[in-house]
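Colleague: Dropping the structures in below, format is structure tokens.
Laboratory data are not the source of any read-out in this text; all were calculated from the coordinates shown. Computed from a predicted model, the values in this text were never measured in an experiment.
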Structure P
Amino acid sequence: MNTILKYFPDLTEKQQAQYAQLYDLYTDWNSKINVISRKDIENLYEHHVLHSLGIAKVIRFTPGTRILDIGTGGGFPGIPLAIMFPEVQFHLVDSIGKKIRVATEVAQSIGLENVTFRHCRCEEEKGLFDFAVSRAVMPLEDLLKICRKNIAKEQHNSYPNGLFCLKGGELQHETRAYKHIVELTNLKDYFREPYFAEKKVVYVTIK
């Protein structure tokens, strides 16, 4: 939790309390339904919460923004971002029902009111959103194919509507076809922990 405060020192008391509850909630749920590697649960704040919040270092979503979280799993990056942006609406989808159950229960336990959930494949989701977010669930080309239909036309953020995804490693082969509409942000420029050495936020404009 101290890791979160180090990089986001202006959190309200409510936000701090919500982030602080995540460790016990995910530890408890993970013992019943495995949504995070059991070896990695002790790194929840650095590897999962702070990683999700990398998107918040790139863009500050304006109030009223609508965001689709594709393949959210146990709620990443959607839940950490929903705490950070309480006036933004998040819709979290995943094809695995038990993972959506965990995310739903965690959100309810911390009193998160700006999230909705759906157990489905993203291809089935028909709603319109300003942005899609995702955490390394599939290749960039596939992500863009399935979420393009969900991106609204009207704009009200500093970035044009599109996709923000969290990825690591060498991404040249994935981004080459989108070089005119893609932007890569190195998270090591914001977070000093070694875990972030090769982690990036990938943004693609969708028109």
Structure Q
Amino acid sequence: MIARIKGTVLEATPLQVVLEAGGLGYEVNIPVTTAEKIPAIGKECSLFVHAVYREDSATLYGFATREDKDFFRLLVEKVSGIGPKIGISILSRMSVELLRSAIANSDVALLSKCPGIGKKTAERLVIELKDKVGLVATTSQASTSASPTEPSHFQDAVAGLIILGYKPAEADKLARKAASQLSADASVEALIKAALS
């Protein structure tokens, strides 16, 4: 089973990257949130990988952090009706921090905004993952460089940006960028101000 690939970036698109490692080129499907972190062509890159083997295919799904990979596995293995393509689509729309917060707070309306997720699937996500999202957070956070900002401040900043007219995916991206620039105790107002500047 392939768990991680470290190699040179040969090609990169918003949903796919080709990494050369050991003389082989690996085609890896990635969410947009990982594509944002892929270095330029010719540079070295390392991805955490989830491999899906089927009778007629072998597909690799790559993530910038172990936390993202673990959350993806949780989605595709624990929630009926969500396969790898929808899982990648969900992680392309929102960061793990926002998804975890939405599930923990039973925010079906926000989850329903992900492509391929209707109200019933969003409700199923909440029911099947609500007790598991805390476990993913505690086991993964120590080994990743996830946003140090308090989850409630982060979610409030995203909600504020959505109220200001940003789409959820764009609000999430702006809030993550702001959180990476500010200290861990940054207020919601500081996060929104940094996101808008």
Structure R
Amino acid sequence: MKQFAKTLLILAMASPLASLANVDSALIAKGKAKATACGACHGADGNSAIATWPKLAGQNAKYLLKQLNAFKQGAKGPRNNAIMAGQVASLSEQDLKAVSAYYASLKMSEGKTAKQYVKLGQALYRGGDLKDKIPACAACHGPQGKGNAEAGFPAIAGQWADYSIAQLKAYRDGSRSTGVMMSAIAKNMSDKQMTAVAHYIAGLH
């Protein structure tokens, strides 16, 4: 019996899944090393201390990689941010993948929703607003705000409300254009609606 168990262990270690786990571990370790400077704004554990800077912990890697590449395009790209452009300028595609994998491996801290935003925020997030042509956020980001990693839809649960509001406004005014769907939705949202849903999202977990 012991020999059988030992054989299974050897086979498991030699399997593609085991190899993939080793690759992932190596990629995450590389990403951690490359992300040292990122901690100054985004926190040592990927959870920023200031609400204007996003939490990156727990975000899906596919989405993060897309955003990092968008920043790398500079002023002519879909996310014009001089600070971020400078941070990623010297990073290779493999470096960006590693950093994305590292932050995806971390856990986002939980936030809270103030009572005054629950009713409207929850209504918009779960049901949208037919009159204003705003679809339910949950349709893409999931009922608990965990996103859809395969589709590249970001996890938003626990994200700082101030950051989410700023991004919704950026989609609305066109200064951010990383998602055609989000740009179209944001154009139909009022400041009040953005504020309510952003605060509701902050309390999801």
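Colleague: One of P, Q, R was used to calculate relative contact order in percent (Cα under 8 Å, 6 or more apart), giving 23; which?
Modeller: Considering all the candidates, the number was obtained from R.
Colleague: Can I ask one more? State the single structure among P, Q, R that was used to calculate Rg and Dmax of the Cα atoms in Å, giving 15.9, 45.
Modeller: This value belongs to structure P.
Colleague: Another one. Consider the structures P, Q, R: one of them gives -14000 for helix-only ellipticity at 222 nm (-39500 (n - 2.57) for each DSSP H run of 4 or more, over all residues; to 500) as calculated from the coordinates. Say which. Walk me through the intermediate numbers first.
Modeller: Numbers: P: -8500; Q: -14000; R: -17000.
So the calculation was done on Q.
Colleague: Name the one structure among P, Q, R that mean projected area of the Cα convex hull in nm², for residues 32-79 alone of 4.3 was derived from.
Modeller: Q
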